Structure 1
Amino acid sequence: MPSPSEHLTASTLELTDKNFEETLAKGGILFIDFWAQWCGPCRAFAPIFEQAAKKHADITFAKVNTDEQQGLAQAFEIQAIPTLAVFRDGVLVGQNAGSLPGTALEDAISQVRGLDMKKIKEEMATRQPKKAEIEA
């Protein structure tokens, strides 16, 4: 049986509790593949994810082994794998359970690239309750 690290290549980053915050703080676009060694659909999605990572070097592609990183899996409320979580500029902009075909992953990448993050952050700020409202 191959070791979990054999599913990672130079194009993908192994994400752990230790490097998650640091990786997220770098900003830009981050695609995270939550997977497990025993998961057939995860193994089928791995080469699709890897191909996208090679094609889009300006995006961080990371993998989380849900068996080894249970804290991260719980934080993202992962209930099915593979699950793809997508961040842009530190903001979670999407999460999808299930394997994606290459064309759907490419579509997701295009959509994330096209997001108006200024508008999204403004909308998030208006949804956040003001501190004074919380204390009232």
Structure 2
Amino acid sequence: MNVLGVDLTGSDAVICFLIGEDQEYTLADFRVRKLTLSKKHDRKDIQKFQFDFSKLIADYKINLVAIRERMTKGKFAGGAISFKMEAALQLIPEANSILLSSSQIKDALAESPIPIAFAETGLKVFQEGAFKVAYAAHILK
């Protein structure tokens, strides 16, 4: 299963592409590490963000888009822009998307810990959240 893990931070959608088959996982080459919603956040910008994301889904034959759910209140509550981005991703017609809460991700990682240290993955440090989301999605599906 090809899973695209998404971690929304500010106006960026940090992504990690993970292919998994029978408890074996591969980090595939991916042309981008994050997609950014431009500063204006108007309708045209959101449509472009959504189009760029749907193009990635089609090009890489993504089966599942796993998004870390934004908290609505509390210390780590998401901003308005990240909720727009989350909605834009969920509304992509060809995307099979799910939201994973922080507790779901934590439980999945406790059930089946990541077999290697993150530093050995070759990913950038800012992609760790997206990697955990993609890995948890594999465990939960």
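Rule-based calculations on the coordinates, nothing more; no lab input. Predicted model only: the values in this text are computed from it and were never measured. Cβ atoms are built from the backbone, for glycine too; each structure is taken alone.
Observations
- Taking distance in nm of label points 7 Å out along Cα→Cβ at positions 50 and 106 as the criterion, the largest value within structures 1, 2 is that of 2.
- Test item: relative contact order in percent (Cα under 8 Å, 6 or more apart) calculated as 33, pick one of 1, 2: 2
- When Cα extents along the principal axes in Å, for residues 42-121 alone is computed across structures 1, 2, the figure 35, 26, 19 traces back to 1.
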